[in-house]
Structures are given as structure tokens and as C-alpha cells.
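Structures for review follow.
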Structure P
Amino acid sequence: MVYYLNTKIINESGGPSEKYRCIASVGVAYGSDIDKARDILIAIAQAEELVCDDPAPIVRFRMFGASSLDFDLLVWISKPVLRGAALDNLNCAIYKAFKEQGIEIPYAKQDVFIKELPKPV
């Protein structure tokens, strides 16, 4: 019997360095101060003990989303196994800092307008 495998295997701990890049994505409301958002994201990354200093964290404004301005915080961690803990710490810190600084993280909302109420029977 012959088996054909079609799965890509990635050795995340191989190579000259075990450092691994993590991306924390977040959207901010239209009208937000994007420079302030960038500064907050960088400060959060620099304060996180699981994030490496080298390469330095960076923020990228990725796109104009349907209901948000979408940013990626790109950081490096020392080992791939720390990815979950690092992202959890970063996401919690981002949420708290944005809330404290009055930067809204929007979510999809829909308004329903009723043109006419049904007539009583």
C-alpha cells in the first residue's frame, strides 16, 4: 500500500536561531489618533518580558477595514513554545491600554430600521 502525504511540516525549533515572530493584530475605530495607537503598541511590546529587544518590535498599519483601521504589532520571542503566552499577554495589555487611553476597538455592528410596523389584526 502506498500513502501520499500532502502536508507541509515546519521545524520551528531548527536553524541557527529559535527566535520566532509573533503578530498581534488589532483594529482601532476610524477617527482614532493613529500615532497614539502606534506609540501605545510599541510601549506594550517593549514592556513585555517575553518579547525580544532584538529585532525591535514594529507596528504596521495594514489596511482600512470595513469598520476599523487595522494594525499589526510584530514582535520576536525567544522560542516558538512561548507564542501562546506572549500573544495572551500582548492582547490583554493592548485591550487595557486602549480602554484606558480612550481608543475604541470596534466590532461589527448593524442598525435595523423598520420602515413600517405591521397593522394589528
Structure Q
Amino acid sequence: MRMSLAVDELAKTQDGKQAIAIEAFARALRQLPTIIADNAGYDSAELVSNLRSAISNGQEDAGLNMFGGEIASMKDLGITECYRVKEQALISATEAAEMILRVDDIVRCAPRQRQE
């Protein structure tokens, strides 16, 4: 959620199609906690809005506690993540999405006319 808010802020500084692409990436990042909450059987709309509110209000270590279905401090729960692992996962996911978009554009294009 923190990454999506940061990407949203970046989108506000961009012009044209780049801003649209950056906003779409921020929306995709916001889907991660929604999917996690849905898979755990909790009300994702409420949890995600509470998480976004907590992070916007300065609780930077806020996250989803799936044991209780609530927002909690990840530091207090002892949950830490390696920055390099998270960075690499994000880079890999972005590259995969980019490749899918490229293939999709190729499939949508009209075939070239062959000359004899």
C-alpha cells in the first residue's frame, strides 16, 4: 500500500500517457492487499481502506494481520522483509507484465500484407 501511494504521487508529477501508465501501476499495487484479504476470507474493502488510512496517517509499519483480520503494526508482529527480495520480485513482475503487453500488441496488430 505504501508503494502504491508513492507511485500515485509520482503520477501526479507526470504528463500525458506516462501518467496514465503510472496510475495503472499504482492500481495494480493496491490490488495486492485486496487479493490477500479476499483469499483469507475477510472483508477486503474495509481492511484495505483501513490500511490505506493508517498509512496515510503516518503509521508506516501498518499491514494486514491475517490471524485477526485487522490492521496491525508489522514491527510488533515481528514481520520483516528483505528489501532486495521485495525489489527483485517487483522488478520481475513488472518485466513479466511488460512482456505480456508487448505480446498482446503483436497479437492485436493486423497481419502484414505479403508481397509476391
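Bear in mind that the values in this text are calculations on the coordinates, not laboratory data. Computed from a predicted model, the values in this text were never measured in an experiment.
For this structure, a couple of remarks:
- Value 16.2, calculated as mean projected area of the Cα convex hull in nm², assigned to which of P, Q: P
- Which entry (P, Q) yields the derived value -9000 for helix-only ellipticity at 222 nm (-39500 (n - 2.57) for each DSSP H run of 4 or more, over all residues; to 500): P
- Per relative contact order in percent (Cα under 8 Å, 6 or more apart), the highest-valued of structures P, Q: P
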